[in-house]
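So, here's a batch of structures to check.
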Structure P
């Protein structure tokens, strides 16, 4: 039984499922939902804006669901899965309504259907449990994302190099076999669920080795000798700290190659947020999450006047995160641009994004507020947004993601900064007729609710 058969059974035979999410207090909540459809991008469900279920899906990154079919316990077939969830808005709404015409009985008017929004469940894994079979049948499955497909194709190419020469019929047969020979063991890696597990283990080992080598290089560079921690979390923190404090000095091609391999894999591990899937109103959207995961053409970094990134080990500022996950090349580029000078408030410099999903990084310096906000503070903050927007249009970029400039350690009051940012962006777009997509990126629930209120509660 392959994954398409399982999803078809889930959509056509089960259809109604129980979905589990968490509320704002991180407590589990369940509700019923219907499986509207599925394709190679994921599984689709519907709900209406304003519902508690919608709000939980909107703010959550994950969900799980279970559905069953059968008259009694020993005749039931159950499908359970867990995965990531994202809102895609109305792009597939009409298609899903036509495929599920009973929805017109639930939402009878055009006005009521306007509130509907589509969510996609993706990068999921699950299990089908069939109690009606003797012996009882159990099938594990996992969705195939872009990364997994690349890996699977890679395995196929390697197998061909081994002169296995398999046909599609042979492949289907071998997947059901007992995998006793060396060739069949290799073929096992091509299944939907098994290759992910084996590849994940292999990649984890490779990442561990890369991480240790990077740490060793950076320690030797500093003429320091310490024992490398054994656990993954401590290794990641140590590597980040060493990258944070590294000055903008020359680095070997070997190190850059190793670093880029490591950070590329980290990019896939952390996930990529596609700006095309965000909901826009007048070309503006709100995203709650890590700006370093957004694939906008450019992301904006709230930098300091030196423009060299945060040197505080493992600091949780956006400047630190961007430099960490982009790579040491960003600090080197900034150093080449600045040449030891300091930037003025509102000034913007441009670097490539290197190992981030975005193409470019705009580094801008926001004002530092001491006490009450002054006219100069307001002017300087407005310059940050205006100069970034103008630079993006000058470079013919299609999307730009702003962080909350100056609201951290720089002390600009959050609400005043948000009101100004939205005002400046809206006026710029109106006055220039710019069609650039603008994303306000926030990380905390407080900032999300603040921007949501300012932009309009309909988003």
Structure Q
């Protein structure tokens, strides 16, 4: 892609991990609104249940992190936080229809593996003793390999986890040092040996766009990663949002890569993975050809929620617990309060610790379906979409009132192929799929006062 096109499209744009994005949530949405939304969700699709648990504590705070994370607290605070989590879970579970099944349980942070691991087992048992599961549910956890020995990895298996997402980020120790991240305690090959023996699926997570990274160096990191043959490999673009995390200014001072170099990191990494048999899924995931996500992509059935990419068959509404955790229901979002102590005080008393949320109107629900379908499957076939949601094509287009001329311009620029029947992202347009999705976003029409990261 030319430098001119990079400059044209590398503008702040929503990431669309949710629609509307979280910065549209508002504090007029409170605990009773959430309770009503949870009850109503029992009558909505999808029927399956996804649980998310947020563990905010980290042994060391990485400068690039945009998540709600806190330096590791003393044991008494961690204990109190876990008890508050259990109470919040017990407050919500009775509101859910017991005939529904668990499709996913996911732990994020922070560093979920920073707390005593027996707590994770206790929380899993709380969920699994309350509901049946679909066949082969995904019970996943984000893992920091810098603090886990062999015993710890086996404890995660004992706790019931069948997928581990391991945050390598980069194999270059100098890059990690600059970002204040600790490298893996065990050789990655040994971690793979331990988990493979237990039948655990393995994701490896990497981030590009950090100080000290080059296209050649990141490509080498990805080569090393591919040699381990993870089930899935994720290449996250570093989002520079210092208004979220002031530590990002330290990375800015250290020197962030230029836009063109950063885009080359992704391209060379993607090409290297393709050479080694991996296929691209969604915005940043690479999987082996027989992976369920790739099969879903081929059939136009790839979906996404806050847990990440999933098949339409396994996706569920997300019920989330812990500080800043976001529940993603059929017609509403709800986000918990930010402060650890405030959360403990409220949740431990059986109060729903809601900070803000959002109720989607019919147009926004439609826009979410369109944007999610396009972002996940790299294409949008109007007839297929119409059959899925039961709304005529003309009505979908009328309700969204999107700018067809903008799509034609993007086609001329080589980002998409465009026809009245279907829109597809091109290989060169992959980095800017968010820009294309924004054309279908009523909230972005005429611009937005909200702050977003750039695609590259």
Structure R
């Protein structure tokens, strides 16, 4: 059993003893702590929260616990049911709510679930606010409401359609161009709520020929839900065998977008943001942001337009903070997360799909041809499982010291640059591992760089 409390929310496996996984008692504890935090930090008499969930099997159970707890705290609940992370984020602002809770463990396997906590702007709460919530959860200095002041329960199951309409209405989304292109598109939604949202979005964009796989939101993920090449063999075959122009893959809560070329090859999760940024910057000059573990290609593209690129610490909260600081017009993370402030400050696969299809329609080329127009960098993603005897802080400190003669960035773990190559080591926020990302102009070189660092760590 695992329970991880981080900037990415409260994440854990379902079942087991209280405190060792995301048990019902833990769900109630952290939900009531978040509710108490909002009540203390707000001057309002009555609060309202938006709640939504992905399709994983434990979702309905966790949703019931979350909703019941919020009502017991005297908070009104707008229940969106099966939804997506960006949809709930948009709904918080739309409904003028005081925050939100998204019940999803994102790319984690179906044994996991999580509470993602949003503020009144529909953005993830920051680290300081998260720590305050955790402190309240530990002390349980929480007052529940009397029967006269219980919250009200409201449902709105149209939030996905509202979200889609807002995406379609964006000035840089050209529905007519997409429709005229006559795209045939395959979709893999890993048996979650992307199976509801993405086909509806494609229809709204004028894409009539859609091949759906794993789009029934049962929550019984037919493959590992993280949209990495090794997990996407099925859609690769479907795209190629059905003569599709493009394959679209989303994770269970639809904040990450991976693309498949017409020949079945991966466009590259890292390049989702690169392509979308290219399109946005070609229409509007402005700054960009991605996290430290993302490809150098975004910097190259941004500077090619005479604009400024900035890297941030890993985590959506950190990317958003840096985007606001630099007034960036597009940003995100190299895991297929596109953040387009024109709509909202959150990773949004729906926005990514609409902007990418517009770009593809206007370019009039194949997806593989488009990919060849971008700088070719490849990232090797490795990890070291954490054991009690591994002192992560000491590992990172030692590596920074060992390579002190290279450019070293320590704002989030340790990033070491070697000319056009880099390696980034950091403790994961969502899993008990050290992530080791390395980038070079070939996978062989990226793997060699990663292995060198792994060998260094093992020798400590």
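A value of 0.7 was computed for distance in nm of label points 7 Å out along Cα→Cβ at positions 294 and 318; which of P, Q, R is the source structure? Structure P accounts for this read-out.
Can you tell which of P, Q, R yields 5.1 when distance in nm of label points 7 Å out along Cα→Cβ at positions 102 and 310 is derived from it? Clearly, the read-out refers to P. Looking across P, Q, R, the calculation of P(r) over Cα pairs in 10 Å bins from 0, in percent, for residues 30-277 alone that yields 7, 27, 32, 24, 10, 0 traces back to Q.
Determine which structure produced the value 21.6, 66 for Rg and Dmax of the Cα atoms in Å, calculated from the coordinates; the candidates are P, Q, R. Spell out each step's value before the answer.
Working: P: 25.3, 77; Q: 21.3, 61; R: 21.6, 66.
That value comes from structure R.
Quick note: the coordinates plus some simple rules give every number you see, no bench work behind them. Keep in mind it's a predicted model, so treat the numbers as computed, not measured. Cβ atoms are built from the backbone, for glycine too; each structure is taken alone.
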